[in-house]
Structures are given as C-alpha cells and as structure tokens.
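Derivation of every value follows stated rules applied to the coordinates shown; laboratory data play no part. Please read these numbers as outputs of a predicted model, since none were measured by experiment. Cβ atoms are built from the backbone, for glycine too; each structure is taken alone.
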Structure 1
C-alpha cells in the first residue's frame, strides 16, 4: 500500500488515502478524502439466517466434529452412590462397523473407571467427568484413530 501512496504522489494526486481491506473512504463532502468507517471484509459464511466469519468458533467446532466424531455419555448415579443403570452412550461420526461391540467395550472401560471413584462424593464430580472424558477419547483413539468431541453428563437422582 505504501508503494501505491508513493505512486499517487508521483502522479500529483492531491490527497492520496492509504486504505486496507474493508476501509470506507469518504470523498465528498469535505476538503479531502479520509477513511470514514470499516466494513466487514473477507469470507463470510451463512449459518441459517446469520452471517458469520469463516474462522468463527462455530465453524471450527463443526469441522472438528466432522473430522473426529462425537461421543455423548450419560451416567445416572443414585443417591446411594451406585450406578442407577448402565451408561448411556451415543456415538456419531466415528468410523465404526460393529457399533454394539464398540459401545460394549466402551461401557466396560467406563465401569472400570467408575469403580475407582466414590460416586456418592459429589466433590469428586469434576474429577469423575474429566476421567470419563479421557477414557472415552482414549478408547475411541485405540479403536478408530480418532479423538472425538466428548460430552459427559452426570445425573444424580
């Protein structure tokens, strides 16, 4: 841009204005033109009815889910500190041909991990969630080579 300004001076243009992508230049009224405002520039995506930038977190999250898949796990823990039912596992976007076998193996790993925690102790809740997340991602990585987005829900009844 500096070279363009220098060229404008060489051509005897009275008021050259240095601009960047998206700059709005006010030419009239006034004595000389100046950068008046900034307009959005670059690539924009339409998501539903909303325009968003290409590098927004929404787009990054969707690409990540598309590339790595998604695992959703729900544990229901009774007030006695025991599992109310077996873990509820939902898997999307992972290259799994034997889904039942994959889920059974994952449930087994989850049950192993939950035995190392005192499920009655609610102060351990975040540690339990972190451990479950690591276990799910590690198991999925071993079986598919993917590290999926993992959502853990712990419900206490």
Structure 2
C-alpha cells in the first residue's frame, strides 16, 4: 500500500510577500511618469493628510532617521510639490505643506493607486475583493501596521 504524499501547507506569508513585491513594482511603474518613487509618493500623501507636519514628526511617523526624511522632502520640494517653511510657533521646526502642484500630482497618485489596486485584484470577483480587503485590514491592524506608512521607510529597511 503506497501512501499518498501529504499536501504541502499553503505558504501564505511567502505568497503575501510575493504579492506585495508585485504590487510595489506595479505602483513604482505607475508613479514614475509623475517623477515620483513609491517613497516620495508616500511622503507626499502623508503631508497632504497632515498639513503643517514637521520634518521631525514625519521622521517619527515613518520610523526613519531624520537624514533620510530630509532627502525625501528635498526631492519633493525641488519638484515644487511641497513647501518647507519655519513654524511660526516653534522656529526650530519646519512646517511641511503640499503646494498647488503637489495637489495636482496627488490626483495622479490617486489614479495610479486605483489602477494598481484594480490590477492586483483583477482575478477576484467583487465580493471576493471586499472579503480580501477586510481580511488584510484585520491582519494589518492586529499586527500594529500603519496603513499609511510602508515598512521600507524604517531605519535599516531596504530601499523602497
């Protein structure tokens, strides 16, 4: 009597990692025409959601070293998407705000994110997309993940 090989358990973590890499690469392709990287796109989105945020607070939020944040903000400021001004209440800090051009680019980022989402989820039926989104959100919350901050910003993380 021959025994049947036992089915391999699903490698969910590995597959999620591969799916994340696929989604990240697709997003990078979609934001490149706007002159952005996923990292600068994410920073722009965070600044838009929290106008007047200081560079130090942004670094803390991202879990990144301030010098890395300065490079990202410099790129956004150089592109005319973000303004950096002294905080009138605390001259030691710089306020970060999205410019009019930055708001225009945010519209393109929104379209890129929607395209990426549609591309990644295309094989699923609409009701499956809803269930999948709810399950992913539940897992992210249970593990204390910030839905606005990619782990790649953290000190020592690979470049995103």
Structure 3
C-alpha cells in the first residue's frame, strides 16, 4: 500500500511542478489572465511567506530558513504517519499522501528560489481569496479530509457514549 501513498504524493508533486512551470513560462510576473471575469484568473505571483501569504511582509533574515525547517519537520511527521500505516489505504492515508505531495511541491520552490509561485486567484469584485497553487490545494484538501474524519469519529463516539 505504501506504493499507492507515494504514487499520490508524486502525482501531486508533478502536477504542482508542471503547472508552476507553465505559469512562469507563459504569464509575466505580477500579470494576470482573466478566465472567468469577476471570479477567477490565473496570475503569476511569488510568495516569500507561508500559505496564503502569511509572513510575506516579514523582514526577518530567518524567515525562509524557518519556513524550510517547518516544512521539513511537517514532512517527517507525515512520512512517519504514512510509514506507520503503510499497509492501510483509507481516508487518513489518502489525506496524508495529499499533504506530503503538496508539502514537497512548496518545499521544492522554497529551496530553489526562497519563495513559492502562486497562480490560482479567486475573487468577487474587490474581495480576493489569497492566490494559491496546486500544492496548497492538495495540503488544504488533505487537511480538510483529516479534520472531517476526526470530527466524524468524535461524533460517532459521542453517539455511542
């Protein structure tokens, strides 16, 4: 089953790398292409911060190193959890596989450039969701699935108790 987990993580990583490469080579930095006017556009942004541009404005000389260290620590934890459940394929291991692939994608950017390429930009009028990428999407979907699984288990435990 570990092969299935790794395959999912690799697919996420490859999709992330391919889409970022395409954006970097087709859209000028800080430019955008409207896809659905008033709702969605492709942009080419570089995010020196964490997810959703958290800490992007920080001037700390340790920011990038700390973000890389945090990413590596998260990767170790996720890899250990997947290794522990290497013979199981369920919602939890699928979630961890998505998180692993996403974390690897963003770590790749951070190690190569010190920043992450973001390009998916959803908005309504002047209200924007922070731009993100495929890796961010995989991390959020994986974390959401884990959260839903934990909430479901908790509600089942309360129903039985």
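Using relative contact order in percent (Cα under 8 Å, 6 or more apart) as the calculated read-out, with 21 as its value, let me know the right label among 1, 2, 3.
Numbers: 1: 21; 2: 26; 3: 31.
Going through each structure in turn, the value belongs to 1.
Starting from the value -19000: which structure in 1, 2, 3 was helix-only ellipticity at 222 nm (-39500 (n - 2.57) for each DSSP H run of 4 or more, over all residues; to 500) calculated from?
Computing helix-only ellipticity at 222 nm (-39500 (n - 2.57) for each DSSP H run of 4 or more, over all residues; to 500) on every structure in 1, 2, 3 gives -19000 only for 2.
Suppose you compute Rg/Rh (Cα atoms, Kirkwood Rh) for every structure in 1, 2, 3: which one lands on 1.36? List each step's numbers first, then the result.
Numbers: 1: 1.36; 2: 1.08; 3: 1.03.
Comparing all candidates, it corresponds to 1.
From which structure (1, 2, 3) was distance in nm of label points 7 Å out along Cα→Cβ at positions 3 and 83 calculated, if the value obtained is 7.2?
2
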